[in-house]
Structure I
Amino acid sequence: MDKPQPRNAAHADLDDESAGWHPVTTCPLLGVLAFALAALWFGHWGERWFPLLDGANLLFHEFGHPLFGLVSVRLAVYGGTLAQFIFPLAAALEFRRRRAACSFAVCFVWLFQNLFGIARYIADARAKALPLVRGRDPEDAHDWAEILSRWGWLQADTRLAGLVTAIGWVGILACLAWLARRWVIDRAGR
């Protein structure tokens, strides 16, 4: 009988990593890439508003205030930003359960794209120049001015916004790298 050959440890890791995920093919990979590039483009140029996606983000943000406000009035101000993360994360977890790699990656691109709008809002904490929903007065209703004031970080608003923006970029690029790696693994396994 032939003796089984020892497996290369790197090869075993690739097999474990690919176990159960639906294969990533070229067209969906390109679709996720286009979506990610659009998220980066709309997040940094022109009006800095990704149509449809930022509309949904704003809807989830506004829903988060009363939702978290049910737990605590002091927590309500954080609820908007927290809700912006909960919805993409919940969708990502469902797609991970289904082992749908491209959909999983899209959800994480969405999650990290949220950081661009949040960073813009953080950077506005002292200036309070952004228009708020329903015409509310930024002096009374600017989430990030209140949050940063509570933490004594108001003077760091633009630096913090820069960090949040950088995390968004790194996150989106990491999603693309992960998906590209999945694509390479799947092509090698054919």
Structure II
Amino acid sequence: MTDRTEPAVIPLEGPRLRLRAVEAADVEAIRGWHNDPALRDAQRGYPFPVSPPMEEAWLARAQRGDGRGATFAVTRRDDGALIGFTLLDEIDWRARTARFGIAIGEASARGGGLGRETLDLMLGYGFLTLNLDRIWLEVVAFNARAIALYDRAGFRHEGCLRRHAYAAGRHHDVLVLGLLRDEWHAGP
């Protein structure tokens, strides 16, 4: 028997949430969120109605396993209820960067810190498990709640794509935010 230390496993589980692979059973709920105009506009989502076959194609891309992205279902630990999804995509392994995205689709789950818990789990996964150096995101400038979340997590404002989004009959700026590994502090 050898005395070998196993590498630390970073569970994608927090005090109230568990992140797991997106499954076929999640498709209908996620399709509803993709078709919610308020959520779609705040996320810069696909601006047309999403049909069941389109959502199944999205699921296939989310499960593609090509090394360029990881998509997770966000579920409550206590009852396993699906409340949203999150991802790291556009992974550039050479530069060690990835784009972050999140949607807490269940309206009743918003505003209680579950977005922050999801973000913290994904930052740990990105920086510690995937060994990324930078995680970045884009957020529509009118999404003050999301911007406040990212500011509290330590993201820096890196740029502004002027009039880059269109929602509710007008153009909006899109902010680019980024967080470097050495700027990140695990835990609350």
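Coordinate-derived values only; no laboratory data. Since the model is a prediction, treat every value here as computed from it, not as a measurement. Cβ atoms are built from the backbone, for glycine too; each structure is taken alone.
At a glance:
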quantity	calculated
Origin of the derived value 66, 37, 33 (Cα extents along the principal axes in Å; candidates I, II)	II
When relative contact order in percent (Cα under 8 Å, 6 or more apart) is computed for each of I, II, the largest belongs to	I
Test item: helix-only ellipticity at 222 nm (-39500 (n - 2.57) for each DSSP H run of 4 or more, over all residues; to 500) calculated as -7000, pick one of I, II	II
Label whose coordinates, when distance in nm of label points 7 Å out along Cα→Cβ at positions 101 and 133 is calculated, return 3.7 (choices I, II)	I
When distance in nm of label points 7 Å out along Cα→Cβ at positions 125 and 157 is computed for each of I, II, the largest belongs to	II
At a computed 13.0, 40 (Rg and Dmax of the Cα atoms in Å, for residues 85-164 alone), which of I, II	II
